[in-house]
Structure I
């Protein structure tokens, strides 16, 4: 094991603000060539939206394409820095449910996940689990909706117990924050599980610890989310936090992370399973500049 391996963090979280990345045509082409994946290049190139000139915005002029390309760059940087692999050897594939995974052979346990909302793209890597999930959301409801209208439209997403916690918020913004905390926790679990939309949102619920910013997931035996036959999923650990609390422009964002320890070398008898392994304090967090390089 070399010195870099010894110093590699168990969890690395990378963030990137796409509003600060304004590539020209040559830079966009170079980025496509850098990721070296024709299938992914084509997928990103297919993002289209109408523009004000009657045409279509694609490539560098399309925010969805920029977010997707940025996510791929963050994935590459995670692998480069956590596994010490050369850029040319880093290859990804997708599962049947479209979840990307590292196809390059390596000797370490490694998992990663990507999320984006608004201008922010984030990616997390783990060296202790086969699966990890992450989600980021801006804690703001649509401008044309009142809070009660918004909550009513999303009523089917959460269990009665989860809504009880959300509705007990101290004020409207606190209620919105609690809503998005629960939402991000659900998304992080679904993404870690890898089954996507096949998971019913009300088939599980969260008990959140607002002091420690952690959560416990409970598997329910039916969609009526009754109090009977609830099963805690002890091999999943969760944390959530606001990553930009001191940034006036981005302080409303929240991140949730799900760590799946089912196939790890850590079991239920280990104290670490009770003492959350995945916390903000255990994360190495870096915000990347437009060159996508870790400084």
Structure II
């Protein structure tokens, strides 16, 4: 298998580990260091976990607080290089939580996605994304256009080499909910059928007659890494939520397994989606 080049997550994680080691050497816990810096502990923790952007000025401030020497300064500043993600041109559209999601998408070796109400962003066509974003957000058209561009660019997460292993469970309700007109939905169905042919992506439809399960009404994504702890992202009405607690992740893993247990197999899922496309 070809070696995966370092992702933004990999590079930021190495930088975060170096900063974590310097903080520990300075005998500061997370809360103490954050207080000295005037930051929140959550922000500092995200930086050390490799999940957030860190500016050169922030790094220099951290190095000063930790009493790092010239050798440490040079090493850490070298690690800082290359930690900007591909989404840098869209930085005005990307808040901290969204950036964490993009970092996880780009770096995960395995992604398990449970989608309750809509087609997942990574699999949306341009027209589906446009209809969705323009309907659900009160934004000027030029900003909507850039948000759509950004969503389409997220496909890079699925197209990198070697490709991540992706399993998507789509609730039938997400497939039947109309977004745009019949032509938009037909193109979206065709897109799903096409990506379902890719060997690294498994698409499973959970039909309504499978009945409810623990996660029926929840959308969540489980990101797994070869060299890092897994993380779950869930979508709330007003924010993204990220979970690293092992016990809670086990609950989401179990819920995903239950969703899979009632889903159609990959071939049946493609036939089901093709049937919906034929009726558009």
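Source structure of the calculated read-out (Rg and Dmax of the Cα atoms in Å, 19.7, 62) within I, II: I.
If helix-only ellipticity at 222 nm (-39500 (n - 2.57) for each DSSP H run of 4 or more, over all residues; to 500) computes to -15500, which of I, II did it come from? Of the options listed, only II reproduces it.
Rank structures I, II by Kirkwood radius over Cα pairs in Å, for residues 107-146 alone and report only the one at the top, that is, the highest. Walk me through the numbers on the way to the answer.
Numbers: I: 12.1; II: 11.8.
Largest one: structure I.
Assuming 4.0 is distance in nm of label points 7 Å out along Cα→Cβ at positions 59 and 139 as calculated from a single structure, say which of I, II it is. Intermediate values should be presented prior to the final figure.
Values: I: 4.0; II: 3.0.
The structure behind it is I.
As an exercise: distance in nm of label points 7 Å out along Cα→Cβ at positions 67 and 171, calculated from one structure in I, II, equals 2.9. Which structure is it?
On the way: I: 2.9; II: 5.4.
This value belongs to structure I.
Looking at structures I, II, which one was P(r) over Cα pairs in 10 Å bins from 0, in percent, for residues 19-82 alone calculated from, given that it came out as 22, 62, 17? Considering all the candidates, the number was obtained from II. Each of structures I, II was scored by distance in nm of label points 7 Å out along Cα→Cβ at positions 11 and 243; the highest score is held by II.
Assign the value 113, calculated as volume of the Cα convex hull per residue in Å³, for residues 131-234 alone, to the correct structure from I, II. If you can, show how the numbers build up before the last one.
Numbers: I: 113; II: 148.
Of the options listed, only I reproduces it.
FYI, it's all coordinate maths here, none of it is from the lab. Remember, it's a predicted structure, so these values are computed and weren't measured experimentally. Cβ atoms are built from the backbone, for glycine too; each structure is taken alone.
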